[in-house]
Structure 1
């Protein structure tokens with residue numbers, strides 16, 4: 001018997017490789033400016049209130065992500081910056097990928113498969129319906145909708161991000177602003 005980090009395992013028992021993926025849908029955005037493009041929509045008052053609340057909930061979990069990725073859409077990157085501040089992640093280290101904006105499940109699989117393998121805990125900020133679909137496909141879940149500022153945490157039984165595929169993970173938590181214990 002080998003004890004490692006408090007986990008007992010037999011010497012010949014393999015410990016499942018694991019990646020952690022945290023999907024965060026952008027906070028509620030404004031529709032007040034009809035001349036503004038979808039890409040340029042800013043957070044509304046509720047979004048400005050919810051993003052720091054969810055950031056504080058995540059800070060309480062001591063996440064310490066290896067990297068944060070975000071859609072470059074204003075509402076997504078704004079949410080990412082607010083949450084990053086709350087969890088102590090440097091804003092200047094947030095990476096953006098236009099491939100996340102308006103992405104469908106297969107597009108998001110392609111994004112994930114390009115992640116560096118040394119990244120074991122990744123937070124991604126983006127949009128629906130792609131994020132709800134991705135969470136369900138990866139984790140065999142039944143989440144009907146990831147609401148604005150919703151957070152889905154998945155454990156993926158993969159060693160390399162190139163191995164990401166449907167059903168390779170488990171949804172370990174799902175939280176959102178109106179979720180009150």
Structure 2
């Protein structure tokens with residue numbers, strides 16, 4: 001099956017206050033978390049990578065509204081994209097995401113996410129000017145993001161590393177190898 005073109009979008013503009021250090025540069029498995037997320041998106045078939053909030057990185061885009069959060073960054077980014085273009089959003093602090101899971105999401109032709117998780121999500125630029133809502137959940141509802149179900153995923157897939165305790169717990173849990181998404185279907 002031919003992969004459809006999409007841009008991988010890494011949200012990396014947060015202040016990392018709870019973590020106490022820049023999460024993009026934190027090392028996991030011997031690599032910075034930003035490099036890990038970049039590679040996962042490339043492995044999932046991203047034709048290019050955008051890094052929101054990190055203008056100095058390859059594919060980096062400066063945060064137009066620092067401190068306003070991921071929903072504002074996503075809405076402003078999408079407003080500048082070509083009509084119908086597809087964008088797979090991931091936060092820099094979700095290293096448990098599997099490339100197969102991301103690829104399943106990237107195959108959709110409409111706004112989509114897995115179950116009740118806000119991240120990752122696929123967005124399709126529609127040219128509609130939108131005042132960013134307060135929460136990402138609200139944006140996903142406004143855009144009628146379809147809920148996909150996935151079977152046999154790693155329990156660490158959707159874990160965000162927001163604090164040193166989260167990081168320590170994640171490092172202490174070895175992800176099961178070979179566990180991939182087998183099925184994805186629309187549930188709503």
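No lab work stands behind these numbers, since they all come straight from the coordinates. The shown structure was predicted, so the numbers you read here are calculated from the model rather than taken from an experiment. Cβ atoms are built from the backbone, for glycine too; each structure is taken alone.
Work out mean count of other Cβ atoms within 10 Å over residues 129-136 for each of structures 1, 2, then name the structure with the largest result.
Max of mean count of other Cβ atoms within 10 Å over residues 129-136: 1.
Out of 1, 2, choose the structure whose coordinates give FRET efficiency 1/(1 + (r/R0)^6) of positions 81 and 169 (r between Cβ atoms, R0 = 30 Å, to 0.05) equal to 0.65 when calculated. Going through each structure in turn, the value belongs to 1. From 1, 2, which structure was distance in nm of label points 7 Å out along Cα→Cβ at positions 25 and 137 = 3.4 calculated on? Structure 2 accounts for this read-out. In this comparison of 1, 2, the computed figure 15.4 for mean count of other Cβ atoms within 10 Å over residues 65-72 is attributed to 2.
Here distance in nm of label points 7 Å out along Cα→Cβ at positions 17 and 49 has been calculated and equals 2.8, so which of 1, 2 was it run on?
Checking each candidate, the match is 2.
Assign the value 28, calculated as relative contact order in percent (Cα under 8 Å, 6 or more apart), to the correct structure from 1, 2. The read-out was computed on structure 1.
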